[in-house]
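Just below sit the structures, each encoded as structure tokens.
Where a number appears in this text, it was derived from the coordinates with a stated rule and is not lab data. Here the structure is a predicted model, which is why all the values come from computation and not from measurement. Cβ atoms are built from the backbone, for glycine too; each structure is taken alone.
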Structure I
Amino acid sequence: MDINGASAIVTGGASGIGAATARLLASKGALVVVADLQEDKGTALADEIGGSFCKVDVTNTDDIINAVEMAKSMGPLRVLVNSAGIGWAQRTVGKDGSYESAANLDAFKKVIAINLIGSFDCIRIAATAMSTTEPMEYGERGAIVNIASVAAFDGQIGQASYSASKGGVVGMTLPVARDLAAVGVRVNTVAPGLIDTPIYGQGEGSEAFKQNLQKGVLFPQRLGFQHELASMVVECITNSYMNAETIRVDGGIRMQPK
């Protein structure tokens, strides 16, 4: 699928994997809406790549609609990348056996609301706009890529909410792809392993932590680069025969319980 001159929305696009993906899409001629809560970083990136910034909370449907309308004003909307997400770690029960020390249910709901429900809300709104665009060759109108995680398959101790949210993203990939086939929109999911992003911080302590993490990677034994993940995302968009698939990009790691 040729994305030159088309508009694209990248949620969570102000930093990390989202920012790397936004840059790569722009390099291929897409007009990118950086949809994020981080206004300073998002605006700077949008200026850098010739796109636009839209402040978006993916739990707010009106914000999502604003991003879609902005994208439509820039060019035919053909791309959505769902990269917005949060992590959370807590054990299911506490050490003292009291109900109060059990996992925080509101925290569990928040992770699901952002990572899973937010992704689906972005899909249903963006795909609705895509369904009205002029079809390309073979009836193709657009492509959607969700960012999940290997935690969807190898969730570690304390990752119940995060793994559930990402497992939900993986689980909805096929049925949503089947739904959207009727309007010529493809849906794929990319599941990153340990990618070197700002989430790990900076400095000696951060580097030591990352050195320890990468021991479980099969080969190459290092954290993944953001551009390696972005490359797979963009391949899922531009390769018109990629549909209804979840792809791990993880150096062969299989996460241990902790």
Structure II
Amino acid sequence: MAATDEKFFHAKITRRVDLAPDLWTIRVQPQGDFKFVPGQYATLGIQGVEKRSERPYSIVSSPHEDEIEFFFELVPEGELTPQLYKLQVGDHVLMRKAAKGRFTLDTRRNHHLLISTVTGLAPFVSYLRTLHKDWKEGRFTGEHNLYLLNGASRSWEFGYLEEVQKIAAEFPWLKHVFTVSRPWDDDSWKGEVGRVDELIRKYTDQWGLSGTNAVAYICGHPQMIENGKGILQRIGFTREFMKEEIYWIPPKTQG
């Protein structure tokens, strides 16, 4: 089935940055009006000879930006990322015209705990870029405080570390911790170590966050999400104030 123009943009890749052998970012020009809210995702696709492969990807960029940015991790056995990995600047990718998703900032509370692994950082960068610009232009006065925990195996998997550090250095409403779970592979890393879910209790205590005063957002690897949700529940977070975005569904085991 051919991709129809009624449902898809033929988005043009304008920039690509390779961060590691299996991690990269791209920016695309949708070639049309694409509206979204920070935390939502776009569905990207590639039309093959026999079928079209599609998958949702969280948007990194802010709605204030002219282009749409994505952060990918190569899944060698995956249906779509090996095809996306081959694309370079000037190539096109299918993008559905409507953004979707409810992984957006819940403003019922003023404290927001953002927990992620690797590319799970993407929607949080969209939050930060948007609040950053809104702060500078007077639309946001700092009434919401964001607390970010991002984990990866090694520090070169932190696609947006410098950007987050820059925002946090300039604005009082953001605190952040990046943690490496395989420090023996990364002698240059001098920051926090350990799996991100294992550090939730430490930093919620340090930041004074609990199920009574914060909303938790957890995004990335499904096992981290399950572990993290259990820890959050034990410190009083209810389902009403926990939001999750799973980046892939683990295969069912035979047995």
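Could you figure out which one of I, II the value 10.5 for mean count of other Cβ atoms within 10 Å over residues 98-105 was computed from?
Working: I: 10.5; II: 16.0.
Clearly, the read-out refers to I.
Using distance in nm of label points 7 Å out along Cα→Cβ at positions 34 and 226 for the comparison, can you identify which of I, II gives the largest number?
The structure with the largest value is II.
Of structures I, II, which gives 0.80 when FRET efficiency 1/(1 + (r/R0)^6) of positions 82 and 194 (r between Cβ atoms, R0 = 25 Å, to 0.05) is computed from the coordinates? Don't skip to the answer; put the middle values down first.
Values: I: 0.80; II: 0.20.
Answer for the origin of the read-out: I.
Among the shown structures I, II, from which was the value -12500 of helix-only ellipticity at 222 nm (-39500 (n - 2.57) for each DSSP H run of 4 or more, over all residues; to 500) calculated? Can you show the working numbers first?
Values: I: -12500; II: -6000.
Traced to structure I.
Distance in nm of label points 7 Å out along Cα→Cβ at positions 42 and 242 computed as 2.5: which structure among I, II? The partial results should precede the final answer.
Details: I: 2.5; II: 3.2.
Derived from the structure labelled I.
With percent of Cα pairs over 20 Å apart, for residues 58-137 alone derived from the coordinates and found to be 48, which of I, II does the value describe?
For percent of Cα pairs over 20 Å apart, for residues 58-137 alone, the value 48 is produced by structure I.
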